[in-house]
Structure P
Amino acid sequence: MELWHGSTMIVRHPDLSFCRESNDYGRAFYMTEHLELAREWACRCEEIDGVANRYELDLDGLTVLDLDAGTRSVLEWLSVLLTHRVVNLGSPVALEAAEWIRENYPVDLSGYDVICGYRADDSYFSFVRQFVSNSLSVEQLSWAMRLGGLGRQVALRTPRALDSLEYVGFEPAPARSFYPRRKRRDLEARKAFSEGPGFDPEGIYVLDLVSGRVGKDDERLR
């Protein structure tokens with residue numbers, strides 16, 4: 001499996017001790033299947049160039065959790081995100097909804113070497129805040145997570161997973177080219193979202209779940 005990691009430096013030997021706990025899926029080494037996305041992620045400003053590190057991952061013998069699988073609810077991904085990331089929720093409704101999601105859709109990551117799923121960029125946090133504030137339905141949140149073309153991220157969480165990863169080389173990521181692309185992708189996601197959903201009269205909103213009007217095992221949530 002070919003994977004890419006965007007960084008300001010060449011990373012031949014990834015080390016979990018240098019990875020932050022407060023990332024989407026906790027402490028892990030995060031990669032993408034797409035070269036161009038890795039180049040964009042490598043450029044956090046216009047002044048510093050980056051590189052896209054290329055790897056080959058052998059999945060044989062590794063345990064993999066796919067949070068974007070068709071049998072899973074977007075609320076499970078959201079529970080993982082709200083457990084690990086600091087999200088400014090603001091309102092009492094959003095805080096109560098976030099706690100309810102964490103309690104009712106817990107995901108135990110401890111038995112997995114690799115986690116696959118959505119990547120939460122700036123625009124995605126905006127969508128999450130709107131959902132937990134009861135402004136988006138579950139269906140609209142699932143749709144919004146695919147805006148911007150961020151693709152999936154692959155997170156390696158264990159030393160065993162890193163032992164199955166082979167560094168192959170790198171591609172340059174000039175900031176003058178890829179930082180504007182990164183910003184444009186985020187803006188286009190926000191624009192597509194603003195032109196898309198309005199009120200969803202048939203949708204399931206977070207207060208439907210918190211109040212018990214809709215059961216957490218409702219088939220429409222998957």
Structure Q
Amino acid sequence: MSNPPGLRDSKKAATRLMISNVATGLFLERGFENVSIDEIALEAGVARKTVFNYFPRKEDLVFDREDEGRELVRQAIAARGEQPPVLVFQALMRALVDEQHPMFRINRRPIQFWSAVADSPALTIRARELQGTLADDLAAILADALGRPHTDPEARLAASMLMGTLVVAYGEALRAFRTKRKVGEALAGVMERGFAGVNAALAGTPYVEREATPKPPRTSRSR
């Protein structure tokens with residue numbers, strides 16, 4: 001008998017995570033350019049084809065959490081009720097920081113990871129590409145929430161400012177860790193300043209303010 005869909009999906013997710021963890025360990029130890037797909041497959045105990053089935057590009061073995069981030073944002077905005085989508089996004093980011101989600105957890109591992117990225121031209125280029133892609137995806141999610149086209153300039157402005165805020169805030173948190181400053185304060189300080197700028201730029205739009213409930217039309221009374 002074949003495995004039920006839920007079990008198959010769980011096994012696939014576990015295999016994908018295992019391959020990614022093996023690859024990341026090798027990259028941190030020896031450098032991205034110095035590790036081949038064949039070596040990753042051998043270390044992970046899988047076929048070379050299996051690695052490519054899960055990760056079409058070698059760089060994807062390094063940046064493998066963006067889908068999780070997109071899904072968290074989609075779920076939060078889908079359940080937003082009457083709350084403006086940008087404010088929902090900001091609340092989600094604050095919650096992820098407070099709960100020390102891996103996306104915002106700052107310790108020696110992320111320091112090593114981003115140092116490896118900085119040392120690799122290919123990974124540096126891919127990181128910049130992903131930042132643009134994620135901003136485009138966020139703009140589409142925000143626009144969809146209000147029934148607007150994906151080209152809506154207000155959605156694109158909001159998304160680019162939000163992504164820029166997170167990138168700068170995360171970078172400041174890494175620097176705070178290296179210099180033994182309070183990481184949480186460094187991260188939150190930049191993030192809140194950036195969020196305030198987004199809210200000011202989008203003031204008067206339904207991205208940051210609730211849409212006014214239309215009043216029922218007045219009816220004239222006959223005398």
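Quick look at the values:
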read-out: Highest-scoring label, criterion being distance in nm of label points 7 Å out along Cα→Cβ at positions 63 and 127, among P, Q; value: P
read-out: Parent structure of the calculated result 16.1, given that mean count of other Cβ atoms within 10 Å over residues 39-46 is the read-out and P, Q the choices; value: Q
read-out: If semi-axes √(5λ) of the Cα gyration tensor in Å, for residues 119-174 alone is computed and equals 32, 15, 9, the structure in P, Q; value: P
read-out: Comparison of P, Q by distance in nm of label points 7 Å out along Cα→Cβ at positions 95 and 183 - largest value held by; value: P
read-out: Answer label among P, Q for the case where relative contact order in percent (Cα under 8 Å, 6 or more apart), calculated from the coordinates, equals 18; value: Q
read-out: Label whose coordinates, when helix-only ellipticity at 222 nm (-39500 (n - 2.57) for each DSSP H run of 4 or more, over all residues; to 500) is calculated, return -22500 (choices P, Q); value: Q
read-out: Which entry (P, Q) yields the derived value 2.5 for distance in nm of label points 7 Å out along Cα→Cβ at positions 71 and 167; value: Q
read-out: Cα Rg over 2.2 N^0.38 Å derived as 1.26 - corresponding label from P, Q; value: Q
read-out: Origin of the value 3.3, where distance in nm of label points 7 Å out along Cα→Cβ at positions 15 and 87 was derived from one of P, Q; value: P
read-out: Distance in nm of label points 7 Å out along Cα→Cβ at positions 111 and 135 from the coordinates reads 2.9; which among P, Q; value: Q
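Each value in this text was obtained by applying a stated rule to the coordinates, not by laboratory testing. On a predicted model such as this, the values are computed, not experimentally measured, just so you know. Cβ atoms are built from the backbone, for glycine too; each structure is taken alone.
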